[in-house]
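The data blocks that follow each hold one structure.
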Structure 1
Amino acid sequence: MCIECGCGQQPHEKHDHPHRVVSVHESIFADNDRRAERNRGYFRAHGLFVVNLVSSPGAGKTALLEKTLGLLPLRSGVVVGDLETDLDAIRLRKTGTSVVQVATGTLCHLDAAMVARAVGTLNVKTLAVLFIENVGNLVCPAAFDLGEDLRVTLLSVPEGEDKPLKYPPLFRSSNWVVVTKIDLEEACGFDREACLGHLGRVAPKARILELSSKTGAGMDQWCDELVRAYESRPKGL
């Protein structure tokens, strides 16, 4: 958990000023929400459709983006968040896509201000879609609106079918949930029906997609859904 956003802190019974933690949380999130609304207005003014990809580390965000950027018939840009290194950004630039790396240091999420600064380095007038590859974390990103149109949470088969029950805030806040690495279902003993049942319980309004970036299964449907979402996006201020 990151000290900066306060998500790892809990009020202590013996603390002289127990309400300070609560007020700090409220201030941070209120500031972020205001920045996110400014981002949203900027994105819509430029006709930009923004997708925030969130997941645990290793769920396949970068692999999914690599495949998507090669298939999606819409000019895209990417903002990549990671604590250290630009390894994911290097991979994605090989597709010919404009990519901005954000090194968050100790922060385990992207916030709206970081996204605004990163987007400021892109020529958004040439883009139709902006993907934000968030820091791998199933906790903190749930609390931070980035101004996105679509929040997509990835759940990989090797993680197990119980993740929605263990991390409900993130799944509940998601518009779509993508079950990735479905080619490993048999090898991992993944209980698909249980997973879908958990998702239905925790995130009943979320659109569920299943795919494998490795084999390509489900990728056409994923891209088709993105195109439809882009075409139906809110426009203007």
Structure 2
Amino acid sequence: MPVYNEEEAITSVCEEWYRALEATGLNYTLCILNDGSKDGTLKILNEFAAKYRRLKIIDKANSGHGQSCVLGYNIALENGADWILQIDSDGQCDPQYFPAFVQLAATRKAIYGFRKTRDDGFKRYLISRFVTLFTFAATGQWVKDANVPYRLIHESVMRNISNKIPAHFHLANIYVSVLSNKLAGIKWVDIHFRDRSGGSPSVKTFSFIKHGFTLFRQLKEASRANVS
């Protein structure tokens, strides 16, 4: 879980997901990467970690959401994780859907949420569709919700992905989705995407539009570089 300036939401998100993960009976670590937050997020995280087991806090310099996720993937692999679950820290990822992900993990190695309905506004919906089209045009992979932050990936798939993400790739989550689909075929789970619990998005709505052609170029370059 990458987090940046989420002091309004982080307590409820951590408590909600901690309860949900405990209820599964799985052996897990909840790893939260503080991406250089400038508010009280880190203080809250440290207080939470003092109360609950299985919580790992990584405090790091700001590198953006996508690259923070890539670092989290690598930390999970280094620590012997069999599966890697990625979620966001703003309360939009509802844990009620997680059991469906776990059930599908018996037969699939890349399970992603598809934001079939969402409370965060029509602009964000349009941007998601824009990303899907741009991704297909650049890579030939149809990934119907390429930037969704709710995903469960097997370590065997992630080991073939994490070292292929360029350090300069701003929206790294999108390319992770492309490679997940190419290597394992994404299984989609319909989810409802809630509105934020507080704060503002780290990736602004118009940032996707502003950087759209950069994203297209990066996807094409990365896709060519990783053709086998």
Tell me which of 1, 2 gives -13500 when you compute helix-only ellipticity at 222 nm (-39500 (n - 2.57) for each DSSP H run of 4 or more, over all residues; to 500). 2
Computing distance in nm of label points 7 Å out along Cα→Cβ at positions 39 and 127 for each of 1, 2, which one ends up highest? 2
For which of the structures 1, 2 does the calculation of Rg and Dmax of the Cα atoms in Å return 17.9, 58? 1
If distance in nm of label points 7 Å out along Cα→Cβ at positions 151 and 191 comes out at 2.7 when worked out from the coordinates, which of 1, 2 was used? 1
Comparing structures 1, 2 by FRET efficiency 1/(1 + (r/R0)^6) of positions 55 and 119 (r between Cβ atoms, R0 = 30 Å, to 0.05), which one has the largest value? 1
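Rule-based calculations on the coordinates, nothing more; no lab input. In this text, all values refer to a predicted model and were calculated from it rather than measured experimentally. Cβ atoms are built from the backbone, for glycine too; each structure is taken alone.
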